[in-house]
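Read-outs: derived from the displayed coordinates by stated rules, not from any lab. Not measured: the values here are computed from a predicted model. Cβ atoms are built from the backbone, for glycine too; each structure is taken alone.
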Structure I
Amino acid sequence: MLPPPQVRRPATAAPAVYEAETDGVTVRVTPDFMPEQSNRAKGRFVWSYTVEIENRSPREIQLISRRWIITDALNRTEVVRGQGVVGEQPSLKPGEAYRYASACPLQTDSGLMGGAYQMLGADGELFEVTIPTFSLDLPQAGAKLN
């Protein structure tokens, strides 16, 4: 009987990228655990996340506001609303993309984030764009969502 094949994995796996498209607007999110900002003994776990918003639609759009739904491992949910992102309300012409980074602290070592952006089209129409739900997991845990 032959031994089972060995699977070799890189020492560091590529970060997970979560993606959703709504009305020609693609949102990609890449989360990353921040051990230097976290403290297990104090129940503080921090993740950074990079968001890229790409306008693949034929119209110019502007990001007006955001709504995040953040759920920790104990199923405690917090809804965060605000104007723009990182102090900006970017406008995107067709084919343009906007990227920003932010962070989220949790009291547990895993959780989920997702939500929506409210956008304004050049025609005056307000519409929502989905922010894909993504996992906040310690690197050794592996992604649990998707």
Structure II
Amino acid sequence: MRKDNTNIDFENSIGPWLGKTGKMVDYFFQESFKSKNLDLTKEQMIVLKKLHDRDGLNQNELAFLTLRNKSSLTRLLTKMEKKNYILRKHSKEDKRIKNVYLTEFGKEVFEKTKPVIKNLIATMEQNISLEEKQQIIKIFKKIQTNFCLKAEHI
């Protein structure tokens, strides 16, 4: 077996910068929620946001919209149900399907996240021009498309 001596400049590739930035965003979300006494994770906030936009989504739709597999979403929803943020009800049309709804408490919690999220976005976008922001989003979309195209060939 022949050894590949190709040098890889990983530190100057996009990957580690995307990963590190994602971890920093996650950390600051968590710390910001904690500082406002919100018992909430970023993942839970995303579910609250999706349900705020469209209450009563079924679990499959919610899994797709939050980019989660069904079993990890089920675990997340179970935690959120215990915190009284959401409630799951069987669909009247198909008892195998569960629809997810915000509770009144879940709606209150989501409203409390809005100023926190607004502040985080302002921090994240500080010193970044509108043109730079649009360019970053364009580049992220290209990266996502690259992975989607790659997934089609796996």
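The table that follows gives values for the structure above.
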{"quantity": "For 0.65 (FRET efficiency 1/(1 + (r/R0)^6) of positions 56 and 128 (r between Cβ atoms, R0 = 41 Å, to 0.05), calculated) the corresponding structure among I, II", "calculated": "II"}
{"quantity": "Which entry (I, II) yields the derived value 0.05 for FRET efficiency 1/(1 + (r/R0)^6) of positions 40 and 120 (r between Cβ atoms, R0 = 25 Å, to 0.05)", "calculated": "I"}
{"quantity": "Comparison of I, II - label where distance in nm of label points 7 Å out along Cα→Cβ at positions 72 and 88 is highest", "calculated": "I"}
{"quantity": "Per relative contact order in percent (Cα under 8 Å, 6 or more apart), the highest-valued of structures I, II", "calculated": "I"}
{"quantity": "Rg/Rh (Cα atoms, Kirkwood Rh), for residues 24-79 alone from the coordinates reads 1.11; which among I, II", "calculated": "I"}
{"quantity": "Origin of the value -21500, where helix-only ellipticity at 222 nm (-39500 (n - 2.57) for each DSSP H run of 4 or more, over all residues; to 500) was derived from one of I, II", "calculated": "II"}
